[in-house]
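Given below, in the form of structure tokens, are the structures.
Just so you know, all these numbers are worked out from the coordinates, no wet-lab data involved. What you see is a predicted model, and the numbers here were worked out from it, not measured in a lab. Cβ atoms are built from the backbone, for glycine too; each structure is taken alone.
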Structure P
Amino acid sequence: MRPFVRTFVQDCVEQLDLRPPVVEIGSRPAESQEGVAYLRDLVGLQPYVGCDIQPGANVDTVTDIHRLPFADNSVGAVVCVEVLEHVHDPLRAVQEIHRVLQPGGVAVLTSVMFMPVHAHPWDFWRFTPEGFAHVMAPFETKLAFGYGMDVLPEGVQGVGIKGPHPGLTLDALPRSARMISEWGNGFPVDFGPIRMTVPMLWRRTLRETARAARRARQR
């Protein structure tokens, strides 16, 4: 999980009225992500139900996002980060999230745009901010935006609220707004959406040079 995603979730917890019960969809962390992808303590509300399509760490309920096992209007908040690119039908998935939320309930959503294929266990989609807003169409109030290069953001983030919520803009999420405005600071090497420091560039150059030398010896 990218650091910006945790910052975005923290922003939503601090600035929006998240109410229990909280359902996290896609709570099973990817390999090597066990620490950074654990959001239960960050959200800090109980009851908290971790759901995933596969059993594993941090999973309380094994279920399919397309058919959530919760009654209509029964969930206070849904956290679904870095998941929608992995589901067969993201439109249906967000409709289900909207269905189970209580009036006034909040959905915290993220996905990816500029990202290598990363099956967990599958990988289907990439979203522009405009496309992510379309996926969130069931919500009366919604905010969708990207993080990274304007024409090719690293990822997309969204807040959906089941009902009216005047004044929901990026300014309402100050941590996220600051990280967006500071994207690329301190990374002078520019490969479009890829930003890095000079030492990072040298490490990459040395690594790729070594790989090229090994391939040449094997011919």
Structure Q
Amino acid sequence: MDQVLRNFSRFREGIANLGEHQSYQVLLDVETGEMRFPQKIREISSFKGKKSSIQWQEVQLIKHHNHYTIEGAEIHKRAAKFVVEKTVEKINADDQRKQIEKLPAWQGRMTAIQAEEKLRGQLVGTYLIRSCDDVSNMIDMLKQKYDCEILSYYLVAVVDEKRFSECLLLNVPWGWLCYQDEPDLHSYTVFPSPKKLVESIEIANRPYE
């Protein structure tokens, strides 16, 4: 996983240098899965020339419908395929994290008690979204079971003057879902974005701002 983390770090650095786009030119070492994100296309030939002993491919990291994929890669080694798949999975998870943090109801990291204190006195249907470690053990088990990145958040909504309701929101590689104690994550209705998921939750009518 060290190479995955290095690839992801380079991607973040590339975003910082290039800005956010729908596609990126990428240099991929098909032997190891190492990925480089050059700032300019003309840098590719010079970089490949310096490392001619390594088998680099010029590929594209392209975003379709809020989901990145690698296009143009011909990888035959299983270990290299694994690195590339896990790198793209991590990039997608990070992109989904940014999406939920842009929603108007996002309040950052807080406990359930802190969330209820913020919502106390608000109209029925008012909700906020918080990041949490409340279910970290369960999420770790799900990550191991499905061998993938999983992000978790809570949507907390006002039910009446004295009651609040919480929905555990999960992001998995195939979409967003509201977890309801069914361990089979493939059995849930999934949504393409956190915005679409929140819109489907009946108790969530107005974001807390």
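Could you figure out which one of P, Q the value 16.0 for mean count of other Cβ atoms within 10 Å over residues 8-15 was computed from?
Values: P: 19.5; Q: 16.0.
Working through the options, I get structure Q.
Computing Kirkwood radius over Cα pairs in Å gives 19.0 for which of P, Q?
Going label by label, the one that fits is Q.
One of P, Q was used to compute helix-only ellipticity at 222 nm (-39500 (n - 2.57) for each DSSP H run of 4 or more, over all residues; to 500), and the result was -9000. Which label is that?
On the way: P: -9000; Q: -11500.
It was calculated from structure P.
Given a value of 2.9 for distance in nm of label points 7 Å out along Cα→Cβ at positions 144 and 176, point me to the structure among P, Q it was derived from. Display every interim value, and only then the final one.
Details: P: 1.3; Q: 2.9.
Considering all the candidates, the number was obtained from Q.
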